[in-house]
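Please find the structures below.
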Structure 1
Amino acid sequence: MVDAGLIVLVSFISPFRRERRMARELFAVDEFIEIFIDTDLEECERRDVKGLYSKARNGILKNFTGIDSPYEPPESPEIHIQTTQLSPHAAVESILNRLI
């Protein structure tokens, strides 16, 4: 898709720097933009409508990122969105301004 000139967005939890580095290495220097959607653990738990954090804290879910499995924040993402400081609209504007 990138070869066809399309902008491809992929959204997933990628807790380890090594894995993110491997993904970046698949593309040319100007073809990969890392967007760090940064939300502190307390806020993630507050927003958790499925109760997954509670299950992880009670040992029901194992290897849950941020609870019993580490999360390594990006060292230098091209875009850093702090969700407790930006509205969703402002976050989108920030991302679009970088892409356009």
Structure 2
Amino acid sequence: MKIPKHFLRKIVKELEKNGLVRLKRGLGGGIKLLKLPEHITLYDIIMIIEKKIALNRCVVNKKICGLINHCPVHPVWYKIREKFVDSLKEINFQELTQEGAAL
């Protein structure tokens, strides 16, 4: 995936901190999943790394925008975000490891 090593280290540390993987350093070391791949979704990973999923700030925090009550676009952003989140929850790591997986 060509992720820079320093960024990958941060990601793996967050995954470990959240109980998704165990790190073992040294000879014979590596990264061990603590859940089965079919029980890890893209949603899980994004929430660990990003802490929230927002296509627009007002969908996550209504106090950011004073136009919420009469904004015709807010309900649209909210629906799109919900569909996006649902899709992320349906995609698990087992599917991603299958060669030629059709998502």
Structure 3
Amino acid sequence: MLKERFGQLWDYQSEGWARRFFDQWRASLRWQRLPSFEKFADMIERHWNGIAAYCRPENKVSLGFVEGVNNKIRVIQRRAYGLRDEEYLRLKVLTCMLPEL
């Protein structure tokens, strides 16, 4: 039930409400004595800045888009095998997102 309830965190669009939900969720762990969930809650606490940034509507990106970008980057890296110029790789990644002329 704790696992299912935690999924609600991703629906909040305000950092304050998300924080309130997480604090209540974490408080409900105290009586459960589940070390794995406590470890998970500590990890969430360490990464809270990124989670809070995700709460803002302008930062929500579809996972399909992210996977597509990661796939393009992998293809570029594969084609550039043996080249060690990181600046060139960075430019290739940035230009792959530009529309064709």
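Observations
- Structure (1, 2, 3) behind the derived value -20000 of helix-only ellipticity at 222 nm (-39500 (n - 2.57) for each DSSP H run of 4 or more, over all residues; to 500): 3
- For 1.16 (Rg/Rh (Cα atoms, Kirkwood Rh), calculated) the corresponding structure among 1, 2, 3: 3
Here, each number is a calculation from the coordinates, and none is a lab measurement. Quantities reported herein were computed from a predicted structural model and do not represent experimental measurements.
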